[in-house]
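S.K.: Listed after this line are the structures, all set down as structure tokens.
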Structure P
Amino acid sequence: MPKIIIKLDIEKDFWNWWEACNKTSHGVDWKKNISLELSEKLFNKSEEEAFALIAPHIKKMYVENNLQAKIAELQKYFDKKQDEIFATMEKLTMQKIYCDDFTCFLTTFPRFPYDYDKGYIWLSYRRDFDYQVSIFIHELLHFQYFAYYGERAWDYLGEEKYGYLKEAMTVILNEECGHLTSEKDDGYEIHKELRAQLLDIWKKTKRFDLFFEQALEVTKMIEIK
């Protein structure tokens with residue numbers, strides 16, 4: 001089975017702060033999730049300029065929250081949980097996990113991005129284990145979608161609806177991953193209607209291949225506002 005490695009990397013953390021404050025995605029203006037004082041140090045600034053302004057704040061958070069100890073705790077937890085996580089996802093998606101290992105970076109910004117090509121996932125610096133698992137499996141489902149189903153979805157749906165399906169389908173985690181985490185995958189508000197439709201399809205099919213084909217049809221028909 002693949003491995004999950006937990007790390008703390010200030011450059012990876014800072015990148016999340018900087019990109020989030022200069023980007024709107026899934027209908028969310030991320031800079032509104034932090035104070036105006038901090039967002040002004042990042043918005044419309046170069047990475048180099050922003051890092052000089054925000055690094056002292058990030059380093060202070062590392063010390064105040066004892067993040068080195070947090071890394072050790074999370075690593076120990078994921079070491080125990082990872083085989084069950086991967087076995088569950090392989091069964092759910094009907095495909096092997098697409099890569100050999102994953103690196104998870106703790107972030108002090110309230111957004112949890114990913115890098116599919118490198119197997120990177122950003123996790124919360126302060127949330128409990130259940131929440132961290134919910135972040136990981138959410139992104140892992142994205143990765144499996146990209147690896148095994150994404151090309152067909154892209155060709156059939158186009159870029160925008162391809163992204164809608166990717167995010168909306170995580171609703172099925174609530175049905176199949178309760179033994180991994182008690183946290184619910186709520187998704188984004190803009191995908192709420194599609195998520196309800198996909199959940200109904202999942203409950204009727206309970207097979208990812210059948211679910212996926214019907215999900216394509218439903219997603220094709222939605223109107224993006």
Structure Q
Amino acid sequence: MPATDYQEYLKRFTSDTFYPQHYVVVITSPGALSSPADGFVDDLNAEGYAVDGSLDPTANPRSTGNFPSTENLSLAKERANMRWEEILIQLSSVIQPDLQFNLNAAGADEDSEATTMEFVLKYDRPEYLKTADESNPGVFLYGDDAITRFIARALIVDLSRNRLVYNPTTVNGNSQGPIITTVEADKIFANISAAESNISVTLLTQVSDTAL
């Protein structure tokens with residue numbers, strides 16, 4: 001291979017393969033929904049909020065040291081966390097994000113659901129971010145559009161999983177504590193279009209040229 005051709009090949013190979021890209025994601029709540037569509041999205045479950053930051057230096061900065069005050073609020077928090085897990089599954093469907101950071105469920109605490117869910121994704125192989133557009137056969141989505149679609153898919157499905165749910169209901173003066181039960185988390189958007197109108201994904205160009 002001539003030297004000039006090799007240099008061009010090396011430039012393209014390095015550009016496409018060894019430069020990660022970072023994306024800011026913001027998901028906006030559709031508003032208060034009734035059970036089992038309540039809870040919105042949250043990276044913390046009830047146990048995550050209950051960690052006491054004054055005693056545990058590894059606690060999430062948003063932890064409050066308190067469990068949800070009712071069983072229904074505890075179930076809502078589990079549903080929110082189930083949707084977050086489903087988002088991560090969808091975001092890893094073609095390539096796993098190298099990192100998720102700056103997570104913030106704005107307005108959320110152990111009893112309240114967030115108004116927005118914001119985080120940053122880092123993909124070290126962004127050329128793999130590609131998915132078929134089920135709304136337009138034969139069309140593919142790339143980069144930020146693919147990420148938007150992955151998240152939308154996670155929010156238009158009904159989920160059912162066995163979960164460890166904190167139940168503060170007292171029996172003979174004692175809290176029942178955590179119980180294992182099946183939790184249903186219904187979709188929070190009716191379709192892809194409705195979900196994507198509440199999802200914003202932005203490429204951070206100022207850091208996308210940072211080599212591994």
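Throughout, read-outs are computed from the coordinates displayed, never taken from laboratory work. If you're wondering where the values come from, they're calculated on a predicted model, not measured in any experiment. Cβ atoms are built from the backbone, for glycine too; each structure is taken alone.
S.K.: Looking at structures P, Q, which one was mean count of other Cβ atoms within 10 Å over residues 33-40 calculated from, given that it came out as 18.5?
M.R.: The structure behind it is Q.
S.K.: State the single structure among P, Q that was used to calculate helix-only ellipticity at 222 nm (-39500 (n - 2.57) for each DSSP H run of 4 or more, over all residues; to 500), giving -17500.
M.R.: The structure behind it is P.
S.K.: Check the numbers for volume of the Cα convex hull per residue in Å³ across P, Q and tell me which is largest.
M.R.: Of structures P, Q, the maximum of volume of the Cα convex hull per residue in Å³ occurs in Q.
S.K.: Still on this structure, please answer the following. Once relative contact order in percent (Cα under 8 Å, 6 or more apart) is calculated for every structure in P, Q, which label goes with the largest value?
M.R.: Across P, Q, relative contact order in percent (Cα under 8 Å, 6 or more apart) peaks for Q.
S.K.: Still on this structure, please answer the following. Thinking only about FRET efficiency 1/(1 + (r/R0)^6) of positions 25 and 73 (r between Cβ atoms, R0 = 25 Å, to 0.05), which of P, Q has the largest value?
M.R.: By FRET efficiency 1/(1 + (r/R0)^6) of positions 25 and 73 (r between Cβ atoms, R0 = 25 Å, to 0.05), the leading structure of P, Q is Q.
S.K.: Comparing structures P, Q by distance in nm of label points 7 Å out along Cα→Cβ at positions 49 and 193, which one has the largest value?
M.R.: With respect to distance in nm of label points 7 Å out along Cα→Cβ at positions 49 and 193, the highest-scoring structure among P, Q is P.
S.K.: P, Q: which one has Rg and Dmax of the Cα atoms in Å, for residues 113-184 alone, as calculated, at 13.1, 40?
M.R.: P
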